[in-house]
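Listed next: structures, encoded as structure tokens.
Bear in mind these aren't lab numbers, they're just calculated from the coordinates by the rules spelled out. Since the structure is predicted, the reported quantities are computational estimates derived from the model, not experimental observations. Cβ atoms are built from the backbone, for glycine too; each structure is taken alone.
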Structure P
Amino acid sequence: MLSCRRDDGELSGRIYVSIYSSMITKQKLFAYINLTRLNRPIGIYLLLWPTLWTLFLVGEGYPDYSVVLVFVAGVVLMRSAGCAINDYADRDIDPHVARTKSRPLVTEEITSREAIIVFTLLSVIAFLLVVFFLNELTLWFSLVAVALAVTYPFTKRLHYLPQVHLGLAFAWAVPMVFVALTNNLPTPWGWLLFVATVMWTTAYDTMYGMVDRNDDIKIGIKSTAILFGSADRLIIGVLQGFVVFCFISIGTQNDLRYWYYISLLGVIGLFLYQQFLIYYRDPEECFRAFLNNNYVGLILFLGILASYWMPF
């Protein structure tokens with residue numbers, strides 16, 4: 001009888017340990033998901049749209065779909081890696097900002113060493129995709145992409161234009177697509193698309209910066225939202241106008257059809273709506289305006305597709 005009780009106790013203990021280990025594993029998994037923001041994919045979308053625009057413009061509606069898959073995977077990997085290195089860089093800042101004080105490095109669910117390992121692993125996987133599936137010129141361009149991703153999180157301590165640096169990081173997908181599909185440097189309209197993407201990213205990330213502006217001022221973090229001050233809405237509007245002008249020129253140079261220009265009308269409408277949202281500079285409304293840019297990318301991409309795919 002005693003033996004049976006002892007066996008039952010050992011069995012119960014093993015079950016308890018197994019359940020506890022499973023819970024720890026799940027908690028760690030969710031912490032990694034939070035670290036890489038896979039539960040908040042807006043950053044993936046905003047990086048993906050310029051990549052898709054370029055793929056389907058250079059490929060005239062029919063790019064090499066193996067290259068498309070590599071770039072889509074690369075977008076997910078590098079955005080996730082960028083979030084990991086960003087949280088590592090901001091580990092001493094995030095506790096003082098209302099929006100970021102629950103991030104996994106702040107709550108100690110993830111260690112600094114683990115964040116570095118995640119960044120390195122994801123970057124290496126993305127790099128290997130380029131090595132095995134794309135040409136040599138794209139390989140060299142990918143090194144620039146990694147450098148931009150690594151340095152971006154630290155720029156907010158150095159100058160008031162980290163949003164521009166992020167724009168360069170996101171827009172670098174444009175020349176990478178060109179060299180991947182053509183093995184040549186971008187054409188003039190390709191560089192114009194690169195510049196438009198930098199301006200678009202700067203505009204929407206300034207909206208994002210407006211959310212944290214008060215906290216950032218208190219702790220000494222720099223951003224375009226702080227730099228622009230009371231002129232923030234005006235400068236965002238100027239940037240949006242410049243982006244529309246660039247898109248019109250890109251459409252003309254690629255002989256895109258009227259579907260594309262209809263999508264541009266939708267883009268203009270969304271930009272006006274975003275101006276309405278940020279009018280009172282309310283943090284929640286500014287965040288909504290930032291998120292709304294996902295639809296800008298989607299509508300423009302649909303316009304490009306329709307221009308090549310629609311029979312009329």
Structure Q
Amino acid sequence: MPRRKPRGRPLDGWLAIDKPPGLTSTDVVNRVRRAFDAQKVGHGGTLDPLATGVLPLAFGAATKTVPYVMDGTKRYRFTLRFGEARDTDDADGQVTATTDARPTDAAIEAALPAFRGAIMQVPPAFSAIKVAGERAYDLARDGRPPALEPRPARVDRFVLVARPDSDTAVFEVDSGKGVYMRSLARDLAAACGSLGHIAALRRLRVGPFTEADAVPLDKIVGSDHTALASPDLLAPVVTALADIPALALTEAEAVRLVHGQDLSLVTLMGRIPDAAAPDGGLVRVMAGRRVVGLGRLKDGLLQPERIL
């Protein structure tokens with residue numbers, strides 16, 4: 001049988017959406033796909049329904065670069081409400097315990113250093129982690145919340161930025177991949193001798209995509225459902241790689257890399273970016289202004305990882 005032609009337009013590129021509250025990341029993907037009549041759209045990092053902010057969407061060939069966006073630094077701002085523990089660790093959940101204890105600013109500042117750097121973190125019971133083949137959130141909804149094991153996490157920055165009142169505190173966090181803000185809020189409250197959950201959460205950055213880049217969803221999915229969104233709104237596929245250190249190659253070197261050949265780092269001395277880790281670091285390989293792809297610095301070689 002002949003292969004079925006994919007439905008929709010074959011679009012390639014990135015679009016950062018400012019996600020409104022109340023929708024899942026999948027809801028946003030589906031609405032934007034329909035607005036563009038695009039063949040293929042994915043997202044670069046899940047946001048909970050309660051959360052707002054930067055949700056990068058990858059179209060077509062850009063989906064190949066999603067892992068590199070998800071590995072990038074993320075910045076969040078959240079409001080921690082003290083006094084109540086909730087089963088989801090955010091305001092959408094049911095109250096499971098209460099306390100009258102409210103930490104001082106000094107107590108919060110004293111507790112924060114333990115949550116910076118390389119830490120171990122127990123994910124929320126309501127998370128997408130699989131336990132014996134089932135999602136943790138499905139088990140939790142069935143009244144069987146799983147006992148999840150601590151996981152390594154990296155928190156580069158965790159600061160108190162405002163204290164509106166004794167019940168709430170506002171924080172900003174810069175973190176790596178797979179860090180749960182709900183767990184940070186829950187565990188910080190406990191470290192301060194209280195209970196707490198996230199009352200509001202906004203993502204300000206994902207890799208190279210910032211709040212300033214994000215387009216409100218209603219600007220894309222307007223009331224006029226007959227007109228398709230313009231492909232001119234999409235940023236180039238290589239936008240996702242902007243945070244990765246660049247390494248310049250000659251055209252001859254680029255051809256060798258494209259054909260799967262490793263290059264000796266000895267011949268590249270003086271061109272290797274300082275920001276790239278010498279053993280296992282990722283670089284964005286350039287030939288002039290053209291992005292050739294991604295390479296890995298390993299065992300004294302530049303090895304092709306993904307050719308674009």
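Some observations on this one:
- Of the structures P, Q, the one that 21.6 was derived from, the read-out being Kirkwood radius over Cα pairs in Å: Q
- Test item: Cα Rg over 2.2 N^0.38 Å, for residues 51-130 alone calculated as 1.47, pick one of P, Q: Q
- Per distance in nm of label points 7 Å out along Cα→Cβ at positions 163 and 211, the highest-valued of structures P, Q: Q
- For the structures shown (P, Q), mean count of other Cβ atoms within 10 Å over residues 139-146 is largest in P.
- Structure with the greatest value (metric distance in nm of label points 7 Å out along Cα→Cβ at positions 195 and 283, set P, Q): Q
- Computed -26500 for helix-only ellipticity at 222 nm (-39500 (n - 2.57) for each DSSP H run of 4 or more, over all residues; to 500) - originating structure among P, Q: P
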